[in-house]
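The structures considered in this document are given below.
Values in this text are rule-based calculations from the coordinates and carry no lab data. Fair warning: this is a prediction, and the values are worked out from it, not measured in the lab. Cβ atoms are built from the backbone, for glycine too; each structure is taken alone.
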Structure I
Amino acid sequence: MQNWANTSNSTPAEVLELHDEFKVIAAPNHPKAQKLYAFWQEHAERGIVIGRDVPSRPIADILKYIAVYEPVNDAADLRVRLAGTSMRRRFGDDITGKLLSELFPPEDFRAHIEDARLSLVEGKPTIVDSRLGSGAVEQMHLEGVILPVLAPDQVTKWVLVGVFYFS
């Protein structure tokens, strides 16, 4: 799979092409991913509500690793409503307001949107181990935690994603 670190001001020469090898795993391994997952589990029965539970003190130290996505066009795509500063490491710029389809090439977009839809429809988390590289060189190793949450209206389903880097 190929991913692209893309920015709104990119020219084709500035786009960093990365090969993305990722797999779904049963539980988070990264300590900060474990913290986010535990926070979600503590609130799973009533649901995490953006604006009420996030942001909050118990996870203040990991907010920079979190993005919030709003489904658009019947969840055919997702719009980034909020993106922590560490997302710049992956994408090279602030991704707030972007659509997921703008951030990934078509083949990777399909995989990412399916993981998010699974969380939205089933109300269950998805944990992904991802290794991004250029050629044979690994550029990033990260763990993604995809969680179903509620919008501020406490009815609409959104997605909260934590992206935690190993190196």
Structure II
Amino acid sequence: MSYSDEPVLVTPARRWSVKTIAAILVVAAVVGGILYIPLYQHNLDEAAHHVARGPHHGSLYHFTAGGTPHEIEIGWVSPSITAFVSPAPAPDATLDIDGDFGRETLTWDSAKSVFGPGKLQLNPYNHHKVKFTLRQGGRILWTDTLWAYGAVDSSGHHH
């Protein structure tokens, strides 16, 4: 064995290994995801408390179709989604809805002045982001993505 009096430079060990940093990032992502869900739901619930409500207790929005201002109330009838529109569209108008619950085309019911109810079953207490497309004779009159906010506890205990 030979020895040398030449200095040998030793690379210092890393304070944090790549595996440790990766584990910390994974744990932070999981914890962040777990915390995000109730915070996101809380924000939706708060928005549901403050959204304008129509006479049927659904979410109320204003839009313009064909140069005419309209009002749409997104609500539920036994627990299918419905859309009350005023002024009433033409009798052959249809409303396409597309959300996390599925896709469906609602027809106008002149007797009840409502699009729907649809066939898809929804929990009327949940909130859904829904894309709406109002058509008449194959022509798109209006399209937008709106929140169909579910029923809220109005007792004031959940603010």
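Thinking of I, II, which structure, once distance in nm of label points 7 Å out along Cα→Cβ at positions 28 and 60 is computed, gives back 1.9? Provide the component values of the computation, followed by the final result.
Numbers: I: 1.9; II: 4.6.
Here the read-out was taken from I.
Looking at relative contact order in percent (Cα under 8 Å, 6 or more apart), point out which structure of I, II has the largest value. Could the numbers behind the result be given before it?
Numbers: I: 28; II: 17.
Top value of relative contact order in percent (Cα under 8 Å, 6 or more apart), among I, II, belongs to structure I.
Using the calculated result 0.94 for Rg/Rh (Cα atoms, Kirkwood Rh), pick out the matching structure from I, II. Working through the options, I get structure I. Determine which structure produced the value 4.6 for distance in nm of label points 7 Å out along Cα→Cβ at positions 36 and 92, calculated from the coordinates; the candidates are I, II. That value comes from structure II.
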